[in-house]
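Participant: So, here come the structures, one by one.
Where a number appears in this text, it was derived from the coordinates with a stated rule and is not lab data. The shown structure was predicted, so the numbers you read here are calculated from the model rather than taken from an experiment. Cβ atoms are built from the backbone, for glycine too; each structure is taken alone.
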Structure P
Amino acid sequence: MSPCPPFINNPLLGGTISGLLYTIANGLSHINYILLNVYFQEEFGKIGLFWGCAALQTGMTLGALIIFVLTVYFKIFKERFACVDYQC
């Protein structure tokens, strides 16, 4: 998230907007996952569900490993302190 989000001085409105956006993004992601599972089950049966979930887990594992390597070994992402580095 942004270190200086909009409505930072209004916790009710800022928190509501951030929570709503988070819920919408997660909801769309989960709906997509459910629709893919329904499709695989209808087209290929239980073996389709198995391979669909196996592909999903493999993709998440590879993504996590890539981010881990970029963060720990290449130090691409650096920690910043929002209260010190940014004046909102």
Structure Q
Amino acid sequence: MSDNSTMFSVKSMCKTLDISSSAYYEWKKDIPFQRNIAWEKDTKLVLKEYKESKRRYGSNKITAVLDQNGVTTSRNRVARIMKQMV
């Protein structure tokens, strides 16, 4: 859209693409979503616990260790993170 902003207004391009102009400007600010921030934090914690266990712990054990350390996350989320690590 920024390439065409000299030829067309943002309002007309948003109307053509069927998005609101406020959504465009929010996207342009590029503020990360809370879910992405939490995912990155959880990924670091899971990786840390996995390395500390000498790569022996599975998702159940890592979830339990994180829970003991006060970090609440689901076993499925830990499993998805571990699946991406492989």
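Participant: Looking at structures P, Q, which one was helix-only ellipticity at 222 nm (-39500 (n - 2.57) for each DSSP H run of 4 or more, over all residues; to 500) calculated from, given that it came out as -25500?
Facilitator: Details: P: -25500; Q: -20500.
It must be structure P, since only it matches.
Participant: Match the computed value -0.82, -1.07 of log10 I(q)/I(0) by the Debye sum over Cα atoms at q = 0.14, 0.23 Å⁻¹ to one of the structures P, Q, and report its label.
Facilitator: Details: P: -0.82, -1.07; Q: -0.60, -1.03.
The read-out was computed on structure P.
Participant: Say we calculate FRET efficiency 1/(1 + (r/R0)^6) of positions 19 and 43 (r between Cβ atoms, R0 = 35 Å, to 0.05) for every structure; which of P, Q gives the highest result? Don't skip to the end; give the middle numbers.
Facilitator: Working: P: 0.45; Q: 0.70.
Biggest value here belongs to Q.
Participant: For relative contact order in percent (Cα under 8 Å, 6 or more apart), find whichever of P, Q sits highest and give me its label. Please report the intermediate quantities before stating the final value.
Facilitator: Values: P: 25; Q: 20.
Answer by largest value of relative contact order in percent (Cα under 8 Å, 6 or more apart): P.
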